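Down below are the structures I want you to see.
Taken together, the values in this text are just the output of simple stated rules run on the coordinates, not laboratory data. Quick caveat, the model's predicted, so the values are computed rather than measured.
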Structure I
Amino acid sequence: MKKRKLVVFLMVLAMLATLIAGCGGTDKKPAEKPATPAKPAGPSGKLMIYTSMFPDIIEAVKPELKKAFPNLDVQWFQAGSEQVMTKLAGEIEAKKVQADVLMVSDPGYYITLKEKNLLLKFDAPNRQFVDAKYKDSEGYWTGVRLSYMLMAYNTTKVKPEEAPKSFKDLLDPKWNNKLAMANPLLSGSILTVTADLSQRYGWDYFKALKANGMKIEGGNTAVQNKLVTGEYFVGIIGEENILKVSAKGEPLKVAYPTDGAVILPSPIAIFASSQNPEAAKAVTDWWLSKEGQQAIVTKGWMHSVRNDVAPPKGAPDKAVITKNSPMLDWAKFAKEAEIVKETFRKTMMEK
């Protein structure tokens, strides 16, 4: 009897042990799934951009860049192209270039920098969408924004049918002392205009402009503002200046010249001395992307270097604007820029 009770007792113990083992299994933590790799944070650190883009355009684009590169501290130095180049001349001489990325208007300057081995070769993925005539064949610089230098007039002073139709129309005596342009010694875009028109029509054209009372202002913004007030009736200026202020209701209108606008494919490039080259590459490619080019158009009122981005509001397609427009020989201009400046100074600014 005792033996039978012992057997039963042992069987109960065995069952309890099995039950406890089964319950204990629920305390085991399930195997953890491998952690999903975090997405790359993107470029970080500081990036310095030297540019001649207008300050209001920079402010409008800043949120777009921050959205694309949340961990990157993008800083800016803004001035006219000639002032930016003067600043860089001192930094290059001291071998302390502070800029990582350069965005000024004069392609000839980039040719000079390339010849001095100061630029980083970078074939950005989005360069494939940029026409060959707007970029360096080796990848050292790429046009990032298309500006067209043309004419504009104040609609309260000039009727559309009376507006100048070509650059040569500015020699008409009816514009005597009523026309203006910026100073090419300060403005890279107007330096390009000067080189282009002097090649088309010779320096006698500028002598005739001076004789017709052409006024020289410090920059395009000054010309724009004095066109708005009616101090000047007509002026040579960038299309983006006029599109921007006319959209705000100002009485200005673009006059697209029948003899062709001056084409200005303002480039972007990276300095070989950049302290943050990977960030510079990422930002450069962003500017050339469809998203970046859309910012150029909507925030800057300029045309895209890509063909899959529509023109700014109020502007015709770039193919229409450039129908009769010659392209400046940028390599030649790079060698003759100082001659152009000096000839303009003697022709237009000396009494």
Structure II
Amino acid sequence: MGTYAYDIAFLNGKGIETVELISRDGQSRIATVPAWQGRVATSTSKGGNGESYGWLNHAFIAAGERNPQFNNYGGEERFWLGPEGGTASWFFAPGAEQVFPNWVVPAPFDTDVFRVMERSQGSVTYKGDAKLRNAKDILFSIGMQRKVTLLEKDALEALIGPVPDGVSFVAYTSDNAITNDGDFTWDEESGMPSVWMLGMFSPSETTTVFIPFNQEGDGPIVKDDYFGPMPQGRLKTEKGFVLFTIDGKYRSKIGLSASRSLGLVGAFDPVKGLLTILKTDVPAPGKRYVNSQWGQQEDDFGGDALNAYNDGPTEDGTIMGPFFEMESSSPAAALAPGQTLVHTQTTIHLAGSADVLERIIVQVFGRFL
């Protein structure tokens, strides 16, 4: 348990089809799942016997039961739509109080199967369709498509610079599109969806999420009150970076606005020797982002472009994982009928000695210091 081969055998043994993408040398591998909206379930940088990097909820999957609120399968890159809360939420029925008992993940990005449209050794394209009613009681017709592409070493180095010998890697890019398949224009009055990508990974007491921020941006550097005040020592801001403790022991979430986001998030565990980088679109000036905070909001479009989440006990003491998440969102999709918005994200895992990985961190993130 803990290897990529184990997770592939486990999923297939439970009747869950996987579509794998494998590098030319056989070392970099990712497993996508059509039944889970084409999400990347897990990946590895060292072949079948290598570490499985995605967090999977083995107990829930093994039980084989459907949860009416949320089927928490796990997976290191899943496709959702925002906003989660507010007047145009997809997760709460019209008129419902926005509290946990009323929260329901819509089937189009929970239990619906995405169709495989194209497949090659290095990429797979999925397509899905949704009829979704938001909390304003407006019905949307949304086409959804995502293409996942495994990156070979030359493509990865074009993004982050040289990868030293002795460092194993797996990297992939996903292009995630939503299309207005309805007969009205999406705007502030109707509500506007956004592409919301969430990755689930295993936490450790030696893992830190670090996010460079735009020091010339407007407003607070980081939003940290999703679940109440952040305890001292779990969140630091220094030298142009937000540093967030990831140990799976305290439920907390942070977010960076479009004004602060630089399109990069990192997670580093020097003891394990693992560096994960999430790279996404840098917000364009003037673009607005949906606000996913539950309940009444001052601004429905003053939301985050980047988020990180540390799992931990809920109010009743139960724990969903533990896991941690790194997330990115597209701007709100102001689309006329037939128009499409595409949100691109790249996930990179690098494994090696801590000192070499630290040099890669300087190479990729050093310009923000």
Structure III
Amino acid sequence: MVSGVPRFRPAELEALAERLLLAAGLDAEKAAVTAELLVEADLMGHTTHGLALLAPYLAEIRAGHLACTGEPEVLAEAPAVAVWDGRWLPGLWLTAKAVDATCEKAARFGTAAIAIRRSGHIGCLAVFLRRATERGRVVLVASSDPSVATVAPHGGRRAVFTPDPIAAGLPTPADPVLVDISASITTNAMSARLAREGRKGPAAWWIDAEGRPTDDPRVLEADPPGAILPVGGLDHGHKGTGLALVIEGLTQGLGGFGRADAPTHWGAAVLVQAWDPALFAGLDAFTRQTGWLVERVRATPARPGVEAVRVPGDQAAARRRAALEHGLTLAPGILEALEREARAAGLPLPEPLPG
């Protein structure tokens, strides 16, 4: 225990998540990959998109909204590209499978891309990046949910988009650069957590139904609902809106399924693209450039009040190493949800690590 907060062995939390998914009916490989990547999100510090999603995923399985078995249907394929119908299979498993496939194709063609339609929710995008960077590949993952609208376009007061995350992984001579951002100021999950805990945001991240800026996430639950602001907020939100249009266009357009089809199923439209630097100027040439860039960023003098300038992925790597060595602490509410699911399935919770 550290300051009264229990710490757990990540492998034991992963084993519990896997057993719960298996008990719900998920295929063995899908359960294993989903459990691994949910825990990986918590290891990296993305606590709204880690084990916090396990209970909602189990609920989707029980409701028959998430398929437990089978493979994606290949709708179109060329040497370096493909379109998959995910058939509402688990999104973490589908996206990991697509990352692996694009990495293999990129080794032959330099670059490759797979668009996935009708995927289950894909969780935290950052968890897929190391699968590629550890093979010396550059990777991009983008996602949208055409059944949900919570983000307003710049100047508007009604939601059109989802937060529309996009992530990229760049190999370097050391830890990779891991960028995971979205086209909105905040996410649906963070908005829901703040509202559930009765907390406000640090600034006006939302607008109410009349278009008035607010720091209260509960406007998303109002009738009529408010919306999340695009990244850039009231001042420069045209940038977030432009990014959202690109992400939704790529994920839904290339897959051929999106908002124009009026879907009602919680899930994702996904695009995965990988590049193999070996077929360009070479991996050594690539990492020479990225290595120089990250060191120059870290060496930049920090402005007042900032301890040090970080590279995207630095904090996640440090958290991951610390949690693997000393144990993983869970954000408030997650352990209680795990306890409920474990009790219902007749499974024991892992024992906390000794203090």
Computing percent of Cα pairs over 39 Å apart for each of I, II, III, the value 14 comes from structure III
Comparison of I, II, III - label where Kirkwood radius over Cα pairs in Å, for residues 200-303 alone is highest: III
